[in-house]
1. The value -11000 for helix-only ellipticity at 222 nm (-39500 (n - 2.57) for each DSSP H run of 4 or more, over all residues; to 500) was derived from one model only; which of P, Q is it?
2. For relative contact order in percent (Cα under 8 Å, 6 or more apart), which structure out of P, Q has the highest calculated value?
3. Rg/Rh (Cα atoms, Kirkwood Rh), for residues 88-439 alone was computed and gave 1.08; which structure, P, Q, did it come from?
4. Could you tell me which structure in P, Q was used to calculate FRET efficiency 1/(1 + (r/R0)^6) of positions 72 and 576 (r between Cβ atoms, R0 = 35 Å, to 0.05) as 0.30?
5. Comparing P, Q, where is FRET efficiency 1/(1 + (r/R0)^6) of positions 48 and 320 (r between Cβ atoms, R0 = 41 Å, to 0.05) highest?
6. Among P, Q, considering only mean count of other Cβ atoms within 10 Å over residues 40-47, which has the greatest calculated value?
7. Of structures P, Q, which gives 29.8 when Kirkwood radius over Cα pairs in Å is computed from the coordinates?
Structure P
Amino acid sequence: MAEFHFSRFILAQAKKCGEKTALRFKSLKNGEWQSKSWKSFGEEIKMVARALAKLGFKEEDKLGEFSQNVPEMLVTDFAMYANRGVLVPIYATSSVSQVAYIINDSGLKILLVGEQVQYDKACEAQKDCPGLEWIVAIDPSIRFSEQCKDMSMYFTDFMNLGASEELEELVEQRRQAANEQDLAAILYTSGTTGDPKGVMLIHEGYNWAMFNHEQRLPSLSDKDVSIAFLPLSHVFERLWSYLCLYTGIEIVINLRPADIQQTVKEIKPTCMCSVPRFWEKVYIAVKEKLDSYPPLMLGIVAWALAVGKKHNIDCLRQNIKPSAWLALKYKVADKLIFSKVKRTIGIENGHLFPTAGAALSDHIALFFRSIGIPITYGYGLTESYATVCCYDYTGYEIGSIGSIMPNLEVRIGEDNEIQLKGATVTKGYYNKPEANAAAFTEDGFFRTGDAGYLKGQHLYLTERIKDLFKTSNGKYIAPQQIETLLTSDMYFEQVAVIGDQRNYVTAIIVPNLVALRKYAQENNIPADNDDALVADERVYKFYESRIAKHQANMANFERIKKFTLIKKGFTIEAGELTNTLKLRRAIIYQKYAAQIDAMYESSPETFVVK
């Protein structure tokens, strides 16, 4: 693998690709699609690099990005790398206290903010952050506050500081002095407990991540178009976007997560990274549409899915050439059903959809693979520069989280913990010597905190070790497996499974109120009051039957014996979810302690809880 530094590589790529589109995005002013060529992208990177130098930004200084996805973030990334600086992304949904903690812990001097809500939080946080020198506002409509106006500037004004080339020589000296061991970024894990930890990523790890993905995903090319819709503050989207730039893939930036469905239909991406929840929602919508077909069409759908499974799973997955007859049937199934599903979603041009960040139900992976939507399911961590393993083009096993990436060593340690070693494993946490000592084994393997097992090169994930719980009967429960199973059902929005040191399993369930109201109306259940709706015994019986159906193949001790329906979902703002939408179980258990205790006051035979 050739040594390179992102600050030099990106300019070489800009020169090579010229007028080809690098980025596409919607204007913050009028919502119209705009594009940025590689040439323009490279020029802006150089301009912002000079602007940073003009502000006194030095080697190893820290720069934060507190914003929803916007092109200015990627421009600033590479401008900052040119100055041998360190990137500190902050989730756009972070609270004032979280922002203040990250600013102080990392020691960042300059903070980019996206919109008014982020600016206001940054301005509030800076009261306790004496090291913060500048707040740079990306949205030109942001109103500066009186207390922060002297340290605030708009991104356009900031960029214009680099209009003169007087500091180009200084920046170029830094760019040429940059090396693989430079600290590139500190990414703070959202963490379900305690303060976030800053994961240190270096340029050598970036390089190996690009090389390893190039080996694993050779079908990617500069003809591809990807959509960036997961937060760029997350290692998955950021490293995927870097891989796109490394490969010359056009990136379409989705500004607001709620717009993704429309963006996909407009752009028709060939590839895109996402999380399982995205595909769960797509699956629910597709399944609802297919299930509404008349009996004759339902028969055709069942036939098509069987053909798709035989063609894509039984043959192509195992590198077996389908027979001419099977290939012909698959073409018919594709024309009648599969192609229409893809067009409805907007992914008829798609050939690769990396998916990670949570558990993906086997039946959903099987469904999409069968109809020719190539979900590439995988597993990774911030500490592993994203990917540890993922599906290969052939030979993948549904139920696994993929085969191990090149140049990475994986073993199963004590308590079935997945442990890692290699160039794409972090050197440790910033300013956390005690955490670093605990994070690595004596022989240098990183402890992921996830339980799993290996079958050959295929890795299987059981659960986060700290989330595994044992009932009072001594049975181990993996709550995420149950939660994932239920949330693939259109009537379930969120589920929190309970049972640690209890004699049976229960759950707090947030229903999909839109779907539930529709069901209620169709079954003569009053649906005009959500409080009354979730308390209706007929609704409980309905959920009881769906839970029983989904858990039919699970062991009796894993089955939910009682549950409580609540109308208000778990949120980041209430502290019940992390910025990556993982459950903060301790907070949920504390907040709903009364409801949980009520579920254990009587025998488990009674399913309904009011």
Structure Q
Amino acid sequence: MRFLSLPVTRNTGQRFWKNNVCSICKRYASNQTNQYPLSVASTKLRAGGPVRTRFAPSPTGNLHLGSMRTALFNFLLAKATGGQFLLRIEDTDTDRTVPGAEERLYRDLEWAGIQWDEGPKVGGPFAPYRQSERKAMYWEHAQTLVEADLGYRCFCSSKRLHELRVYQSSKGLPQAYDGTCRHIPKDQSDEKASRGESHVIRMKVPEQWPGFQDVVYGKIRPTLTRSPQSEFKEFQDPIMVKSDGFPTYHLANVVDDHFMKITHVVRGSEWIPSTHMHVAMYKAFGWEPPTFAHVGLLLNKERKKLSKRDGAIDIKTYRDAGYFPEIITNFVALLGWSHDRSYDVMGMQELIDNASMKYTRGDSVVTFEKLNFIQRKHAARYKELRRSDEPIPPSQDLIELAAKPILNRMKILPEFEELIFYNCENNDAAKENYILAIISAGIQNYTLPETFYSNHKYFFAAPTTLDLESRTPPHKLHSAPEGVIYPVPSDFTNSFDALSSISPENWNAPELKGFTNLVVDQGTMLSTAEFTASGKPYTEDAQKVIKKSWMKLVHAYLRWAIAGGQSGPDTADIMAILGREESLRRLGAAKKIMEDRLRTLEKAEVV
């Protein structure tokens, strides 16, 4: 059996390349047109009209997954209803404030595409949006409760309160304030305050905390503020204003939400106990509380609170690792929220379109393995965006999101100066496009910049002679039916010489795939002839087995010759990216090694 020289004609591979958008990518692309009905939950949300939500973090550290989820849920509600999303900095706890944390917070939110309508940097009708700049307002409202006998000044020293806690602990009593200053007459309290005696302002709580309605957990019942056996010797009178004049979180939170006209508050379920207190404050001021929705906590696989060891790292770390912004928002949106779509992969606009308050009751177990799955799916979406003439935003541009970070990582490699960016000019823009072509060719497997170079070294350096000799593929058919000669002819490698007749302008993946299929078809034809000549009856099933054997042989040989046998994109795509000159050079080097090996095997058989 001998191979014939294969004629090469243009477009031989068009039938294999005609629809080169996978069905999944088409489905996600079609969803971007928003041509689908809203779910019942999404329709119900919009029927209520525009809502005002807020994200109110403390600048005490980095933004983590849980905080990002809180910000996202509030952002989506506002955007879906045509309302406003506010950012408010709750910096009244000066001891815990970390320098630079506020700026990092802005950077992380903006990177994720969560842009606030009102807040620091953008202003708004209810400025200022830092609580440290609103002290006078909190003090004024705390005083109104004192005047209405719904609050009081507490002059107890920190030493006395410490001794009280020690005593209560020794007796097995609940650790709570004993109300010593609760009954100081108003005139005496005024006089002590006028003399400058240090004090805090506490709220007088009722016999029980009021209940409230929660979107997720339904009706939350009232709770007692003290045990019946205490004979009113224990009190949960919360501090509203500290001795330094700063408000506590609880007072500032209620006052700001009221005056900033917040209609909906979405936050973690750990705040449910405090919400009783907040509702009591609303009632004391005579205000209507907002709608509350408390979402479950984020847990690890052992159903324990997430820690850094579990991967619960800050958003900056995900960003620096190379995860796309929409991957993080997509990932956290699925933690405690359910939707009616048949797919989980959604960009920001799709999250807005599908937004609802259909939050799941109970805590959510975080499965970090899903991050890379979502990354690959969004990468496929972004690849399709490049087919359009529309401008691509940086948050969806694979050059900005992947190619540039990869090139920057490669530049610090010791061997970088020796690497070759084949078939492209020697500038960063050309190199980025070269990397983008590699990413696009294997888009279904793209994850992070960190692993890109190690998985694609053959795009930057040809396999060495040692690489090729140590991985020489078998020169015979596998799994072919009985009657087929398993060793292929020694001139098999000559069949690829005809690739040199493909002109540079026609050197592309469809053409190369078509050529490869011609080699497979010729081998299948010759082996089928051998099969029938041996007396075996021809069947379609037998021919399918023969063709499959030839496909394995041809593709294994090409991948060995071009990429040293390493996994990656389709070999035709690799050759198209490397270019005609480099591909032919590698095929020539591999052919020589294979021929030397075959001669060695022939000599061994003779001996």
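Please treat every number below as a calculation from the coordinates, not as lab data. In this text the structure is predicted, and so the values were computed from the model without any measurement. Cβ atoms are built from the backbone, for glycine too; each structure is taken alone.
1. Working: P: -11000; Q: -13500.
It was calculated from structure P.
2. Numbers: P: 10; Q: 16.
When relative contact order in percent (Cα under 8 Å, 6 or more apart) is calculated for P, Q, structure Q comes out on top.
3. Numbers: P: 1.02; Q: 1.08.
This value belongs to structure Q.
4. Working: P: 0.65; Q: 0.30.
Only structure Q yields this read-out.
5. Details: P: 0.20; Q: 0.55.
Largest one: structure Q.
6. Numbers: P: 20.5; Q: 14.5.
Ranking P, Q on mean count of other Cβ atoms within 10 Å over residues 40-47, first place is P.
7. Label of the source structure: Q.
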